1. Quick one: helix-only ellipticity at 222 nm (-39500 (n - 2.57) for each DSSP H run of 4 or more, over all residues; to 500) came out at -10000 when computed from one of P, Q, so which one is it?
2. When distance in nm of label points 7 Å out along Cα→Cβ at positions 24 and 136 is calculated, the result is 2.8; to which of the structures P, Q does this value belong?
3. When distance in nm of label points 7 Å out along Cα→Cβ at positions 72 and 128 is calculated, the result is 2.7; to which of the structures P, Q does this value belong?
4. Looking at percent of Cα pairs over 21 Å apart, for residues 48-191 alone, point out which structure of P, Q has the largest value.
5. Check the numbers for mean count of other Cβ atoms within 10 Å over residues 152-159 across P, Q and tell me which is largest.
6. If Rg and Dmax of the Cα atoms in Å comes out at 17.4, 57 when worked out from the coordinates, which of P, Q was used?
7. For structures P, Q, calculate relative contact order in percent (Cα under 8 Å, 6 or more apart) and state which one comes out highest.
Structure P
């Protein structure tokens, strides 16, 4: 929704073929691709999806937020794929469809186990990541959603607000995966109150899925260009420095531990 304000990281180009379900998988790797790794079954794959607006539709580039670049820089077994969805119009559920297509590409073409994959998204990309994990891939390694919403700017009409509340409740009921949802005060696309009760409802099935709520003062500490709107906070390098080690790296470590446990159970060194 909001244009990023960082320079794109150096990326290795890649376009994956369209899938049988009709949703193309296009984007770029930051650093080595999965195909360049010695063992895809031990590779942790982060699939990042940007937000979406009709004004920018068809012009999106495969950028890498600073917090995700840190994951590539600090973990030799992490591959990051930045996916783009350059179409003129997308419904709320279709973002998840594109993400599911990417998951299938990595599973079927490259042999990456589902539990090795971490879905990451901003705005509509975050909303789609949560939907894909909740409704199709509950066994995914983790989900990281930054300001997840795909319902337009505030104020929301009554019917949209009611639908959004029901959809968030559905996510809470269906979640089975670890992860973190970042929410910001003074975001022009949702209210913090939209997510009240989510953790309590999700906890019995997803005890390691947490919400990180940033108050206004904290947003301004980690985002120099958030004086009017907090929606793009994760694009600031200070945001990555503040939350990478405490929030993203532990999820990566959790996936890595499960990979090692799986290999040990199979008697593989």
Structure Q
């Protein structure tokens, strides 16, 4: 790949990301090939000086992965200034794709000292809290929809804001088949979902992200959040107002869209 072009495109995206601007669509070659998209994401993230509070899994719906001819999701960094408490306001624009309802985990910093591959049998020892979360997804570019997984990956994972509900002390229980729902009472918009749509289940999605972090030798040296992917798909925001997400056994989370 042309390093000069990579640097120019990443500078444009970083500027748009940090200054909340919308730019013209980036060249398709940065999206069509997931390796190029991931390289662009990493290059962009290396230029951001904001505090990282965690990571997200993106593209976790297996039917979507098959449709886009990809084998696995991707992950991206999440920054503190894009992390909000339940009920906070989020301003959207024409490049906003929609709203998602997720399960997220707070991971102990002791994870970074581990040298073992993260498996089902050892993953829970690193989890301290669990919580419901809303993610607002969108581009920094004048484009809509998803043609390639790289569309999302290349643009900072297409994350705009994360709104977290009340966290609960983690206890081992079956997270694989919990009913979920996100709705806007005022507009009568409601979408049901299930945690089993998230890369088999949220715990498996978490395992994927942790192994990627470990492989890439990242170390935040602090406890951090992992957002595991949407349980309801990308729900279009038809109207502004209060959106409420509910996950059985975990609780609720609210986002005020303006």
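1. P
2. Of the options listed, only Q reproduces it.
3. Of the options listed, only Q reproduces it.
4. Going through P, Q one by one, percent of Cα pairs over 21 Å apart, for residues 48-191 alone is largest in Q.
5. Values: P: 12.2; Q: 26.2.
By mean count of other Cβ atoms within 10 Å over residues 152-159, the leading structure of P, Q is Q.
6. P
7. For this comparison of relative contact order in percent (Cα under 8 Å, 6 or more apart), the top structure is Q.
Since every read-out is calculated from the coordinates, none of them should be taken as a lab result. What you are looking at is a predicted structure, and each value in this text was computed from that prediction instead of being measured. Cβ atoms are built from the backbone, for glycine too; each structure is taken alone.
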